[in-house]
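Pasting the structures in now, so scroll down.
Read the figures in this text as sums done on the coordinates, not as results from a lab. What you see is a predicted model; the values in this text were computed from it and never measured. Cβ atoms are built from the backbone, for glycine too; each structure is taken alone.
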Structure 1
Amino acid sequence: MLALSTPDAPPRAPVRWPSIRVIGQLALTYIIGEARGDLILIDQHAAHERVLFERLMARRAGEAGVAQGLVAPVVLDLAPGEAEVLPELTPALRAIGFEVEPFGPATVRLTAVPAIAAGRGPEALFRACLHDLEGDGGPHAGRSLEERLAIATACHTAVRAGDPLDLVEMAALIEALGQTEDPFSCFHGRPTMIQMRAGDLERWFYRRT
């Protein structure tokens, strides 16, 4: 059995956005890249969350492309908690791209979802977002309803750990992440990427002291 030593310091987040060459995907969760000889690991879910959140906030307030109409509207029976919060959330839902209208005492009809979420199941996405917005908001309590809804939508729409990505998709995600205002962390405060210096790798493999 190989004896593997553990680095005495954790990898650091890069101080500025590098030009990254995609190498592959690790454990269907992390994008492996190389930048100026350094090893880059990107959390695909956290990275996609950041991209989607900023796109949602940029497209809100009725801008073109914010909503994608459903070919077949979805009729939903609301749980008591969902029905209670829906009236307060309706303006924020519309601003983000959800279009929902009353369809009975505790029933609504969902006719559109945010354009970035068009490939997701509309009912599951809508209910997940309502669930996230129930209560006091948790760590996002200081944010506006629109921001909290954008966070929930991005979280439930982004690629997840376990989702396979090809090289083109990984390169596109990295490029989009680099164009965001804060590419180094998601809105939960977790890092989107870490950078392992080439010099550190050489020391770990005893190629230099």
Structure 2
Amino acid sequence: MKQNLTELDHKFSNHFKQLFEIQRELIEKYKSYEFDLDKTEITRAIHNRMSAFWYFNVHNTKELLRANITPPASDFFTQTCMLFFKVYFEQRYEVLVCSEKSIVPGKKLVKPDITIWSKNEVKLLASIELKVNNGWKKKEIKAHLEEREKKVKDASDGAYFGVIAFWNFFEKVEPEWKNKYVGLYEFNDNKNHPETGAYVEDIMKQIEQNIRCYKI
């Protein structure tokens, strides 16, 4: 029997619906998973999800649709990092992991990509900015991040501030390298994109130290 358009397209739309249930199931499993920040599993998982995102969106855009603009990866990168930060920290400490939440509740101030708060949302413990690359700011990105950090510190004394970039744009000789600034991969035209030796886990260790200082 000949299928109509919606019947033919069902395979694609149903696949996307199934991703939600897969995500829900994984989150439940991750809640009891024995994460080890001395390993690099979280960084690898983030890398694999980003690779999958780009595999579909780049090939779909350029090969199948022959369009010029690939959907931005920034939101997906934030959601992916948010997933692992949330399941790790909320299962181990009395904290809340949020995204796009003002550093001063009730006021329209800086809204970092990820923030970690005491359970009552009174104390801001950590603020993390997530960048796929240095974007349109290019060489001005460092000054922009330093300004963001100052606003976070002014709003909550003692709060940790860190940045994770998928494509590295930091100098690896900086004293803040791996303690505050992490770039995961070096972009190159050969597409082998070597690791930098810095990992998401490096930032998570710093956050964990800060949380423990407040005895959460």
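Using Rg/Rh (Cα atoms, Kirkwood Rh) for the comparison, can you identify which of 1, 2 gives the largest number? Please list the in-between numbers first.
Values: 1: 1.08; 2: 1.01.
Largest calculated value belongs to 1.
Computing mean count of other Cβ atoms within 10 Å over residues 94-101 for each of 1, 2, which one ends up highest?
Values: 1: 20.6; 2: 17.6.
Looking at the calculated values, the largest one is 1.
For FRET efficiency 1/(1 + (r/R0)^6) of positions 118 and 174 (r between Cβ atoms, R0 = 30 Å, to 0.05), which of the structures 1, 2 scores highest? Walk me through the numbers on the way to the answer.
Numbers: 1: 0.85; 2: 0.50.
The maximum falls on structure 1.
If helix-only ellipticity at 222 nm (-39500 (n - 2.57) for each DSSP H run of 4 or more, over all residues; to 500) computes to -14500, which of 1, 2 did it come from?
Values: 1: -11500; 2: -14500.
Only one of 1, 2 returns -14500 for helix-only ellipticity at 222 nm (-39500 (n - 2.57) for each DSSP H run of 4 or more, over all residues; to 500), namely 2.
Given a value of 33 for relative contact order in percent (Cα under 8 Å, 6 or more apart), point me to the structure among 1, 2 it was derived from. Provide the component values of the computation, followed by the final result.
Working: 1: 33; 2: 15.
Source structure for this number: 1.
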